[in-house]
Structure P
Amino acid sequence: MSYLADQGVKVAPFKVGPDFIDPGHHTQIAGKTSFNLDSWMLSRDYNIRIFNEKTLDSDIAVVEGVMGLFDGYDGLSEAGSTAQMAKWLNLPVVLIVSAKGKARSAAAIVQGFENFDKDLKIAGVIFSKTGSLRHYEYLKKAVEQSCRTKCLGFMPKNDNIVMPERHLGLVTAEELTIEKEVLSTLTSMVRDHIDIEGLINGLDAFEAFKNRDVAREKIFDDQGPTIAVARDKAFCFYYQDNIDILKKFGAKIVEFSPLKDDRLPQNIAGIYFGGGYPEVFAKKLSEKTELLQEIKKNSLLGMPIYGECGGFMFLCNTLSGMDEIRKYPMSGCFDFNIQMSKRLRSLGYREITLKQDTIIGKKGDVLRGHEFHYSSLKDQNQESQNQKKQDRENQQLGHPGVYQVTSRAGQNISLKGYQVSNTLGSYLHIHFGSNEGCAKHFVETCKGFKDKQNKNVI
């Protein structure tokens with residue numbers, strides 16, 4: 001993407017899967033918002049529509065895959081995989097194969113991918129972490145002898161382009177601006193070692209990107225409610241689709257920073273707290289006492305407030321770090337304490353059915369999303385032994401579980417959604433594209449609160 005943008009090419013970036021961090025870096029590099037494509041959370045028609053809409057006015061689209069080519073929801077189907085998305089969108093695939101410790105065996109890997117799914121179009125292979133030009137020549141000769149796939153070049157091993165990571169993955173684009181020197185190194189590596197022109201010239205599908213007649217959905221222009229969206233280094237995990245869908249149903253979006261702002265935006269009718277890294281900035285967030293009190297006050301007044309994962313943590317009583325030494329006070333909308341862990345607590349796709357009417361949908365509505373976190377409700381660490389007791393305590397605290405989770409056979413998923421008054425929170429990152437009616441319901445609930453407040457003022 002960096003190389004193409006450097007050449008003056010308008011790049012439309014995409015990411016397969018539920019990841020938030022990669023699209024942020026795509027956006028920074030390409031200068032155009034990167035969108036998630038997901039064949040498990042979202043329907044085929046939805047993915048095709050988003051891809052068509054977001055490639056308008058672009059010269060080329062680059063879609064980054066997720067995990068291995070065939071990895072997705074489980075080990076038995078292609079659901080959620082890069083391969084399934086490539087077939088849905090009729091796009092050719094560029095294989096990236098690590099060359100570390102390999103020579104002729106690399107041909108066996110490429111041949112395996114060629115034969116695993118004959119319906120895929122493989123445009124070529126690029127080898128990463130090569131030791132030298134001579135090393136690449138070994139790899140290329142082995143592939144040319146045994147495979148149909150074209151070798152497009154290589155990326156030499158270079159520790160200077162390794163990006164920093166933390167417990168949820170790469171450091172986010174909100175915290176890390178990739179230095180010009182690093183970008184220059186990346187683009188020169190592509191220029192010197194990869195046949196990008198040969199790749200592009202061999203892709204007939206790129207002609208389909210031009211002059212496409214795609215009807216853009218009109219955004220409703222009415223006196224809709226204003227929804228405040230928390231966005232800064234601590235809260236940056238949002239699907240852009242979610243924001244766009246809220247706008248589609250009449251919401252006016254205003255962003256604010258819990259790290260910088262002392263007060264909420266004025267005249268709002270709802271709040272959306274996305275995920276992120278509140279644990280990294282817990283001390284600074286805990287010092288925003290006026291803001292925390294205002295959030296709690298609005299929650300008690302019945303303002304619709306939705307928090308997911310990091311946003312849910314922020315809506316709880318306290319947040320403790322991995323050392324368990326210090327508890328940082330949060331907004332206290334939920335009477336839970338959050339404890340960070342050194343190990344992953346939960347990861348995977350989730351489908352939920354609403355057990356009762358909530359601010360994001362009515363009883364029986366089904367939504368899909370993704371769960372990924374290192375923290376837990378401190379008093380629920382022994383949940384498998386104390387589930388019934390915990391459920392009773394939650395009911396007494398006014399925290400009824402409102403999500404019914406669909407799980408695979410043999411899985412014990414502890415995910416729950418909690419709603420107090422009109423404040424809803426859980427560890428689940430929901431994609432409103434899985435059920436746009438739920439986004440509409442959230443906007444309508446906010447509008448109802450706005451109308452009620454205006455009536456009270458009059």
Structure Q
Amino acid sequence: MNNAFAHFTQQPGSARMPRPTQNPQPQSKVGRTLRVSRPALSILGIGAIAFLVASNVRAVTLDDAVAAALENSPTLQAAEARIDSAQAMLQQAKSYYYPSIGLSAAYTRSDNPIQAFMMQLNQRQLNMADPAFDPNDPDDAENVRGSVGVQWRLFDRQRDAGRHMARFGAAAGAQALAAARNQLVHEVTRGFYGVLQAQAFAEVQEKSVQSIAESLRIARERFDAGSAVKTDVLNLETQLAQANEDLIRARNGAQLAVAALNAAIGDDLVAPDTIETPAMAALDAPPPKCTNPQAYEDRPELRAARLMRQVKEQDVRKAKGGYVPTVSAFGSYDLDSEDASDFEDSYMAGVMAEINVFDGARTRAAVRAARADLAAARADEEQARLNLKLDLQQAFLGAQEAWERLEVVRKSLETAEEARRIVQEQYQLGAADVSILLQTQVGATAMETRAAAARYDYLTALSNLKRAKGELGKTGDRGQ
């Protein structure tokens with residue numbers, strides 16, 4: 001039963017079937033009772049498949065991997081948190097356009113002449129005609145006060161610039177998130193195709209091992225028959241050992257590719273035997289032409305750079321606002337009482353203008369620093385434009401190169417396969433030398449490896465082209 005289950009759950013690319021044991025030993029009675037017929041194996045295989053279905057085991061698609069990465073990525077989570085912070089700062093900047101209202105209550109007891117005089121005056125109890133009135137030595141006075149205070153900044157250039165800075169900063173944060181999503185989708189797509197490519201390399205190496213093993217079997221038969229020399233067997237044994245070593249490295253590379261993909265996803269979502277090969281329809285069409293060489297202008301990285309330049313422009317306005325007066329309105333409504341039973345009310349209202357006359361050149365230095373930051377932001381924006389333009393050009397050229405490589409290996413792969421088959425048959429008949437056989441097998445294996453690399457390199461190049469255009473990371477998008 002274990003062998004049957006392993007047969008139906010072996011990894012993709014494992015084409016070898018267990019060979020029957022040579023010269024089997026007579027089985028005991030117990031051994032004969034444990035033999036399983038072919039129908040029984042089929043039943044066990046169906047049961048194994050049903051078990052996998054019942055266990056909710058299904059292949060992981062590229063869309064699944066991208067969706068999981070977008071959900072789990074710490075980079076995106078940090079970017080979203082920064083957007084929340086920027087939105088809060090924008091709300092804080094807008095709050096300065098509203099009046100601030102405060103409530104206060106206080107109890108005071110004093111024999112200070114001025115304080116006692118003012119408390120009695122606010123309570124409307126001051127009687128300067130009283131013979132006992134002595135402003136220099138008043139009795140202890142008590143006062144309970146409740147106040148409502150209002151302050152409202154009517155004009156402030158720095159406040160206006162701060163609001164615009166917060167608005168542009170929030171928009172820049174959103175563009176940074178879009179850029180991170182665009183990059184992450186490509187990284188996951190590249191990792192997904194990297195796993196499939198590594199598995200394809202392992203399959204090629206496994207096929208090579210099988211082919212060399214078959215050639216070695218033929219060489220041994222010819223040697224036993226006296227039609228081949230011992231060096232043929234030794235050379236093929238050496239080649240087989242090297243092929244097995246390459247197979248070990250290829251399988252280890254496939255495992256490392258899975259680990260790298262799971263790291264990009266942020267979860268152990270993918271296993272070597274649960275990844276689904278996507279449709280390969282994209283391999284039948286060349287890459288799109290460069291009809292819009294200015295497509296990089298829509299990249300979120302460039303939009304973020306523009307917004308940061310606008311932030312710095314507003315920062316210059318804010319710094320210059322130190323030269324402009326501010327105008328504020330203020331007011332208060334107060335209730336005063338000696339024993340908190342009979343309150344007398346009063347109010348105060350006014351408008352105040354303030355202007356900075358001298359601050360030790362602090363405002364001038366702030367303006368100078370803001371202008372320098374603005375110059376740096378403009379340079380960063382231009383550098384971002386140049387980098388993204390080059391990135392788009394490289395992506396177009398990379399996709400075209402990958403397509404041309406794919407076209408070349410398609411034409412050469414069938415030729416290499418046919419050459420290996422012919423030479424192997426010729427060697428079996430004694431019409432070809434072992435050196436030609438080894439050379440042909442190495443060439444066919446190399447061509448199959450290049451073909452697998454070309455297929456997934458082209459799919460990855462198409463994803464990179466979409467990334468360079470800023471098209472990934474949107475709802476429903478994926479790297480293919």
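For distance in nm of label points 7 Å out along Cα→Cβ at positions 111 and 423, find whichever of P, Q sits highest and give me its label.
Checked P, Q; max of distance in nm of label points 7 Å out along Cα→Cβ at positions 111 and 423 sits with Q.
Ranked on percent of Cα pairs over 30 Å apart, which label among P, Q comes first with the largest value?
Answer by largest value of percent of Cα pairs over 30 Å apart: Q.
With FRET efficiency 1/(1 + (r/R0)^6) of positions 231 and 255 (r between Cβ atoms, R0 = 30 Å, to 0.05) derived from the coordinates and found to be 1.00, which of P, Q does the value describe?
P
Computing relative contact order in percent (Cα under 8 Å, 6 or more apart) gives 12 for which of P, Q?
Clearly, the read-out refers to P.
Once Kirkwood radius over Cα pairs in Å, for residues 311-374 alone is calculated for all of P, Q, which comes out largest?
Largest calculated value belongs to Q.
From P, Q, which structure was helix-only ellipticity at 222 nm (-39500 (n - 2.57) for each DSSP H run of 4 or more, over all residues; to 500) = -22500 calculated on?
Working: P: -9500; Q: -22500.
Label of the source structure: Q.
Bear in mind these aren't lab numbers, they're just calculated from the coordinates by the rules spelled out. Just so you know, these numbers come straight off a predicted model, no measurement behind them. Cβ atoms are built from the backbone, for glycine too; each structure is taken alone.
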